[in-house]
1. Which structure, out of P, Q, was distance in nm of label points 7 Å out along Cα→Cβ at positions 246 and 278 calculated from, if the result is 1.3?
2. Determine which structure produced the value 149, 46, 45 for Cα extents along the principal axes in Å, calculated from the coordinates; the candidates are P, Q.
3. Could you tell me which structure in P, Q was used to calculate FRET efficiency 1/(1 + (r/R0)^6) of positions 230 and 302 (r between Cβ atoms, R0 = 25 Å, to 0.05) as 0.50?
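Derivation of every value follows stated rules applied to the coordinates shown; laboratory data play no part. As the structure is a computational prediction, the values presented were derived from the model and not from experiment. Cβ atoms are built from the backbone, for glycine too; each structure is taken alone.
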Structure P
Amino acid sequence: MDNLAVEIFLIFMLILLNGVFSAGEISIISSRKSKVKEILEGRNDSKAKTLFNMKENPEKFLSSVQIGITLFGTLASAIGGVIAVKHLMPFINLVPVLNRFSESIAVFIVVVILTYLFLVIGELVPKYIGMNYKERVALHIAPIFDLTGRLLFFFVNVLTASTKFIIKGLNLKEVEEHIGEKEIKILIEEGRRKGVFDKTEEELIHSVFEFADRSVKDIMVPKPKIYGIDINQKNEEIINYVVENEFSRYPVYRDHLDNIIGILYHKDITKFIVSKEPFNLEKLIRKPYFVPETMEISVLLKEMQKRHIHMAVVVDEYGTTVGIVTLEDIMEEIFGEIMDETDEDDRIERQIDGSIIIDGAFSIRDLNNTLHLNLPESPDYETLGGFMMARLQGIAKGGEIVRYGRYKFIVVGVDERRITKVKLEHMRPNVVKVNKK
């Protein structure tokens, strides 16, 4: 019985060692290299250095782990076989019917018990611990793997070389660890649910990703909405126009907007507004900066910072003016609508009956953010007017109704072929329907 106790103790210790190696393996593999580097910079001790080296060169540590796990399993099986033959078989032989199969039955019982113990105590529980406390576990077990590798360096080197040889023969390349945009978004959402980020921080980070994917065409002020000044206008007309509209910058054109020749800054004409002295507009305007509508806004932001400008003229492939974009437009893509003390958002007019009159040029994305709607975005349109035209499948004349979800949109303003005003009313949830007048 003393021998049996020793054998059972040895098996139990081998299972525990298998568990330590399993926990260490999964914790090191699942630890992010960036996190390990952060730990190394924070504490800079031998454990952190060892762990970082294993993340940099995992082949040797994996070889050490596999040697250990294989060794523990083999020794446990051998000791289990001894227990089956020496201690369990005699008890089975007491049953006459089982005499003939006593050895097989004894081995089977030991195999089942060992498999269960190795799976639960030697694999599943340790891996759960390693996954949930990966950095902490990895820091403590990495030195054990390092010591194992040093003690068994010959076998480790043979296994490592063999592995590299086969991988090279299969023409497999090492995949660099990286984090994708979707993964970061999932992590941010998970962080908000757990209280690490608030809703505003989450929206800000999402806006940064969307910012990188958008082009100038997506955020520009379209040509029909440009407030420009004709170089041929009289001084009095120019001053009245600037005072009336109160923008900080105006494109200056000759005859038409496709011939923009400069940008007028409000501050450059202010003294003439006050003094009412005559001025030469051509001497006040600054050189315009033209950009293609396909330019990414992240690239445009860098260029505007480099050139110290706040407005760019957007042109299409034919050189025709299609809009303008300002630094404020770019910032609003990240931070949302920016309203200063001179801004009045007259694009939304709330009515006494609870309905809302909305400018047809209001972008779907901004409208969703402002009124907390959930209107679909599409490459086929950018504005509320475009959304209405897409649903109506024709030119609006006024009075047309589009029902979407629990909202009813009514065309209340039309300028030639363009929808200028849309009335929004709440209604019961419904399937999308279109009624043409």
Structure Q
Amino acid sequence: MSKTAILCVDDEVTIVESLKIELESIFGEEYLIEIAQDSEEALEVIAELMEDNYEIALVISDCIMPGMKGDELLVRIHELSPKTIKIMLTGQAELEAVKTTINKAKLYRYISKPWQKDDLKLTIKEAINRYLKDKKFAKKNIELIQLNTELEDLNKKQTALIEKLCKKERELEQINQAYERFVPHQFIKKLDRDSIVEVNLGDQVQQEMSVLFSDIRNFTTLSEKMTPEDNFKFINAYLSRMEPSILEHQGFIDKYIGDAIMALFSGSADEAVKAGISMLKTLAQYNLSRDNDRRPKLSIGIGINTGSLILGTVGGKFRMDSTVISDAVSLASKLEGLTKQYCVSFLIARDTFVRLQNPFDYNIRFLDRVRIHEKSEWVAMFEVFDADPPEIREGKIKTKILFEKALCLRYEGKLREAAKLFVQCWKQNPGDRAAEIYAKLCYKNQPNLSAAH
């Protein structure tokens, strides 16, 4: 606990002694009461008290004294101990000194001589209370400053921690984005996982989806004419143009297989078909910049099937990959391959066709039946020709009934009658290569193209 003192200064011995007695009666041993008879002695007492680590709570000083006057003394004391409460004892002619002390020493109060004993007592008690309140306030202020300093330090540490966490979060986001370029986040969601780190070997889920396969025609021939670097630039330029068509129709790319694309659609079959149409239209725009010997036009085939798929993870302890297992996948891949043989761009299986909300929203015609292998059932396949060049598309629309009637005759074994109708279709629409192929097959009495596959 700190030691506290009160100093009384007056050149009249009787006054300082009476003040000391009065103060001791008020405060007892709570405060050390010191007296001085002039300013020089008062400053010496102040110095000794401060050296002994005393706090000087109150100084009561006469104004008129030999040597240094009371107002000058209080100004000096204020410089040495600003928190000390100052009271001046004055006569009526000393108001200028009071004014100086108020301005320069923060004089608490002045008491005119002669004073009333009770008034002096009350003033001294109020002065001490003021000192204690100021001291308490100063202590609280110091504590508040310390708390603020600690809070600032904590805020700085918290800010640094938040910045560190944000940096880690950005790094994690970048890592997740990088992972998503290898394993689509939609695939992870299908496995009911929030992050790739939660995916385990053998995780799997069964769901009805549409599968899309696409491939560039004669890519090997194109590739042989390019350097390895140009090959990668070409493939990436092509794939980057195809990707948006898939993403915009609620699909995601399961994998790239060289120049081929395998995409999955968990929404309606319509979204998968619309994505295929969009890919072909995008390719047509891309081909406008490729009509020369160095950059020949590209053509692609697209096959889509819809069915129950098993999505999951396969691999071993050190290498794991995502995969899709189903006959529906095999059939979609088969359809993409058949686009080359039938000279069409886009084929869909029956299971996709029957799941379209309104097949009449598209330009579709029945093309043939196909099966995955010899023991499997025959499956109807349909050509989607919305993205064909306008003149060929219009020709197929006009000859659709005639073309499908020719197919029925062919299945009935009436090959010559069928051939005549196919020839009519071909003559009306010379760009219909499928009609041309069927006409030649019928004349040669050959089975349909897909029978051998």
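1. That value comes from structure Q.
2. Details: P: 116, 52, 42; Q: 149, 46, 45.
Label of the originating structure: Q.
3. It must be structure Q, since only it matches.
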